[in-house]
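These are the structures in question, set out in turn.
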Structure I
Amino acid sequence: MSLFDVKPGAIDREEVFQETFQPDRLPGREEILDTLLRTIRTSWDPGGGMIILRGGPGTGKTAVAKALMGESQSGVPAKWVYFEGEASTSYQETIQLTNALRSGPPLNSTGYSRDAVESHFEAALTELDDSHGIVVDGAVPDVHGPILSQLVTHVTRQSSALVGVLVLTRSDEQLLSESVLTETIHLDYTLSELELILEQRVELGCDSEQVSPEVVPLCASYGYQTGTGARGAIELFTEAAQISQEELAPEIVGKHVETAKKRLEVEHLAENLATFEEHAHLLLYAIGSLAVDKRLPAVTREIYAAYERYCEMRSRTPLSHRRLADRFEALLDTGVLEYTEINEGRAGGAYRRYDLAVPWDQLVEPLNRVTDCPNVHRDVARQAGN
């Protein structure tokens, strides 16, 4: 096959695979949208109420909220305020949302007491007319609890005609009001629904002749098994499409999906490892050195000896055992490390034996990408015989 026989990439409408894309119909979510519309039109008539959409990443929460905003049915708000939570504190969030709601001059980002800010927020809510809806997308209850509670309290009053929508990945049970004016829905996708979503995107944004039949089920299965939902399935598909284009392949096939999985694993590991500071990286290199020497699982004492050696190579003062324990916990939390609890009773007491939860050869590239420890990296590679 010559270069002139190769078709351009399978994806011809990149915007269809962007997170911001809003399709005309929502596979797997039409019934939920109908339920919400019916609740707004009938159950709450003539007042308003609060919708709380809960679920993990990639489960269609934002898509449902935006679809609701696009409805023009009688009894559904004609005007919406969409606010995406990004501020780091409840104080900042309240000011930004207040400015999004109010018609007058915006509040400054500083200089107000918390009570004054909350009063301005309440006034802005009260000034809105009956045809308004408010969507707050991505706020975190642990950080933004006060503003969310204030919004829920206001909207669920019998006298309020506002419709509020909270889009939450994690929720606080105190927010889940038992008021009849609150509708709480937990969203999740089935495997078949993920396939329908990806099939829709392929139909809208691809030359389907360049997509082998096994690709959509493989990508949907990845999103389902990893808990990343539609977002993960679409990300894997676009990565596989990129790989097929790099290879000048006539179509996307299963091997491109498998290669894409490995690429994404490296990228996601690198993103996680980039959040650690140097001592956590040195600890991971120490554990890696034991892995290539086939000395895992290992107890803390054995790992600490290797960690001290790498601190010396980097001219760093080793952390105490107690302070290094926090780095062990961080590695455990990210799923890179695992342990077995051993209890030998009075003879030996209780202790942990640590092991890598991810093969070392999968950690080498992302770790090297996010660290500046070339001498340590070379030392581990030398032990591995590379």
Structure II
Amino acid sequence: MIQNPTPGKALQYAGEFCFPRLSGTRFEEEAQGTILKIFDSLGLEPKIEQFQADYLLIKLCSRIALLPFGILILLGGIFYYFESPLSALVFFILALFIGLGFALYCQSSPEFLGLKNRFWSKNFYIQIGKEKPEKEILIIAHYDSKSQSFPIWLRILVYYLGGLFSVLASGLGIFLVYKYLTASFFLPLWGWIFIFLALIDFLPIFNRLDNKSPGAVDNAGALGVIFELAEIFKEQFLSRTRLWLVLTGAEELGLLGSRNFVKNHKAELGPNQSWVINLDGLGVDYSISALSRLGFPGKKTDPELNNLIKSIAQEKNLKFKMIRASLGFSTDAYSFLKAGYKAVSLGNINRFIHSSEDSIEHLISVNLDDYVQLLKELIYKIDQAASEKNDKRY
């Protein structure tokens, strides 16, 4: 019989990590030491994988992603205002292709500039269950944190609306120049509008990445859930499945930890035999929350796994809700979705993310306990289903 969660235990574990722990700093190393200490207290020895990361590179990418858009649209607007249509046309076309391409590149490939790697980060994981299972269950949470100067609503407004407006401005600029050349149709006011829209793309430069967030909701609460699951399952027999509890580093620097984990284990973990549950942003309200879509371009999280989680929540009388994240919002689950895995992301988006206000006072203990209860039941059901499927073969 699998033991029940201990009320408040997940919050107790989470409290060990409620301090700023930006990747590439000594505070990340302190968090890594805490991970090893807790696993040791549970009698578990995690496997450790190192990978290279560049704090400066990711910090740079997030701030200059829209800069080419801004410069090129600004020049296009100036030349349009002074009635130099061919020059304006060149800059609007460059904005549409170079500006958009650079923004997408920064979003998807933070190593692309090829700068020298500055530090080593680490992933930690333990495996519980059969050596050659029929199903692999991965429960994942990142342990790093970060803060940003802009509040979350302003980040969404600047990055995503700014990017959208830039694409529209580039296309409209090309159209207006075409009308100017073919029909002598000229609206000088649009020159100023282009200049104004271009200035929005310069705002991310002022969104500084720093180490001021205690990272309670993002993501100490999830770490607490992971460690309680380790305590519950460390001596339990899983008949047909293997449970992976994975703690990733440098998630806040472009999902680097999960991307390296996928690269290292793709051959071992078949996408058709593996279910991935990412935990990010737990403990902020009284519901079980799941994200329906992640990343840019958006990828849907696995509907079958989401429905199974929803049914378990209903069985346990837990409130469940699906959340549609803003375009481009990513968690570690996105790395697995891109690689073809069945993956979901549990947790809520909240105003404390990446801010100095993300302290332990905002963690709701009973909600963390609910996630432990739900995941315990989910693991048990997947293992039971795999066993029943195997029995039918014989």
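FYI, it's all coordinate maths here, none of it is from the lab. Everything numeric in this text was worked out from a predicted model, so none of it was measured. Cβ atoms are built from the backbone, for glycine too; each structure is taken alone.
Things to note:
- Largest in volume of the Cα convex hull per residue in Å³ among the labelled structures I, II is structure I.
- A value of 0.45 for FRET efficiency 1/(1 + (r/R0)^6) of positions 16 and 184 (r between Cβ atoms, R0 = 30 Å, to 0.05), calculated from one of I, II, originates in structure I.
- Distance in nm of label points 7 Å out along Cα→Cβ at positions 80 and 144 from the coordinates reads 3.9; which among I, II: II
- When mean count of other Cβ atoms within 10 Å over residues 72-79 is computed for each of I, II, the one that comes out at 24.1 is II.
- Among candidates I, II, the computation of distance in nm of label points 7 Å out along Cα→Cβ at positions 152 and 208 that gave 4.4 used structure I.
- Ranking I, II by relative contact order in percent (Cα under 8 Å, 6 or more apart), the structure that comes out highest: II
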